[in-house]
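J.: What follows are several structures.
Read-outs: derived from the displayed coordinates by stated rules, not from any lab. The structure displayed is predicted, hence computed values, not measured ones. Cβ atoms are built from the backbone, for glycine too; each structure is taken alone.
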Structure 1
């Protein structure tokens with residue numbers, strides 16, 4: 001399907017593409033194409049060679065991984081998100097699978113063209129490296145949370161993040177079904193249910209997808225948010241300098257993987 005000018009303007013606002021000069025951006029888009037995929041379409045299977053950088057313009061894409069007959073959801077991406085950037089830059093195989101959860105419009109940029117543009121446009125190449133650095137730091141944040149916190153603390157921080165995103169309201173709406181949420185938090189559905197039950201003592205009430213946080217101060221005391229792990233935490237002073245928050249990966253509008 002043709003790429004509309006309004007879609008090009010949206011894509012151009014992605015930080016690593018915003019830095020590209022006009023000639024670089026034109027070459028990237030000349031070799032790109034936009035497709036609409038129905039729900040349940042496998043865009044990429046882990047282990048596949050990667051030919052394109054994918055940009056989600058509309059819809060939702062699920063990233064997942066498998067091992068020994070087990071499967072886990074790594075991320076859910078909506079507009080405006082990109083994925084498989086690291087594999088494209090390294091010209092190597094995918095470490096995860098990508099499947100559309102609903103009808104999705106996906107822009108695909110040639111990996112070969114992107115790598116050549118990185119070599120020829122220094123500002124663009126540096127912007128891509130910044131994007132990848134943000135991805136790496138986001139991964140470190142996620143690993144620290146998984147390894148240093150129990151399931152209840154991870155869930156508490158997740159709820160605080162959603163509360164901030166949804167305007168500091170008392171009752172939030174879970175953006176994902178609980179099976180998906182459990183996978184994203186590194187928990188089983190049973191452990192997630194027990195964690196929600198435990199949070200009742202901290203003022204959390206659950207009614208389907210609606211979660212009421214009646215005592216946010218008490219919940220925050222349990223969560224112990226840290227700016228070096230959580231994007232919702234306030235800035236802190238560490239080693240004489242401020243630990244500032246990256247936009248990745250907890251930014252509600254965009255994610256790059």
Structure 2
């Protein structure tokens with residue numbers, strides 16, 4: 001993942017700094033959620049990595065709102081955002097933003113889309129906020145400060161036996177990669193309770209944190225998909241890694257309680 005940080009960024013933020021950033025992120029996420037909750041009658045679609053990967057005018061409007069609010073409040077901070085906003089940090093703090101996670105859900109009027117906002121330093125993600133107004137869910141976390149859903153503490157499910165596990169996943173926008181992904185689903189499905197495809201990676205990670213999913217795995221997540229939801233899941237007791245326990249990233253994200261995580265890792269990395 002790109003660090004994009006200024007000098008002196010290696011230090012952990014204080015609890016007071018994390019609280020201030022969290023409060024700012026929550027307020028901005030709610031504003032962006034309110035904006036997105038008024039769906040337009042017609043969508044302007046812009047193709048991204050493939051014909052089935054697109055952004056709408058609402059992705060861009062949400063990103064503009066979020067970035068403007070952050071930089072007005074904290075002009076020295078950096079920005080990494082899905083729709084292209086990028087600013088180098090001079091404060092040591094960089095915000096990682098998905099202004100509309102689950103664009104396809106949003107376009108089709110399916111619940112689960114969300115606003116994902118994280119703040120990181122070189123020491124890692126310090127604050128994460130995922131707001132899904134369509135399901136009245138605000139997930140928040142600060143590093144070493146726990147994870148919360150609508151203000152109430154949450155924990156992932158652990159232990160969970162593989163054959164009782166409800167597992168979430170997602171699929172690549174690169175159609176060629178879906179063949180191997182389908183093969184993995186075919187292998188997993190007889191061994192688990194069931195598989196769900198929610199359609200929004202940040203929400204999937206938060207559902208693991210809340211115990212609404214027992215685990216989640218996906219190839220191809222970007223930093224803005226992972227940053228906030230990954231912190232929420234971690235602070236809720238889940239392991240969030242890539243292959244062979246390395247840090248989660250674009251190649252693989254596996255999130256689950258420690259016992260189930262070990263079992264999934266063996267299957268996925270065979």
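J.: If Kirkwood radius over Cα pairs in Å, for residues 22-157 alone comes out at 15.4 when worked out from the coordinates, which of 1, 2 was used? Can you show the working numbers first?
T.: Numbers: 1: 16.2; 2: 15.4.
Only structure 2 yields this read-out.
J.: Which structure, out of 1, 2, was Rg and Dmax of the Cα atoms in Å, for residues 86-133 alone calculated from, if the result is 13.2, 40?
T.: On the way: 1: 12.9, 37; 2: 13.2, 40.
Here the read-out was taken from 2.
J.: Another question, then. Taking log10 I(q)/I(0) by the Debye sum over Cα atoms at q = 0.18 Å⁻¹, for residues 110-221 alone from the coordinates of each of 1, 2, which one would give -0.99?
T.: 2
J.: With distance in nm of label points 7 Å out along Cα→Cβ at positions 126 and 166 computed per structure, which member of 1, 2 shows the largest figure?
T.: Numbers: 1: 4.1; 2: 3.6.
Of structures 1, 2, the maximum of distance in nm of label points 7 Å out along Cα→Cβ at positions 126 and 166 occurs in 1.
J.: A further question on this structure: Taking 142 as the value of volume of the Cα convex hull per residue in Å³ derived from one of the structures shown (1, 2), identify that structure.
T.: Among 1, 2, the structure yielding 142 for volume of the Cα convex hull per residue in Å³ is 1.
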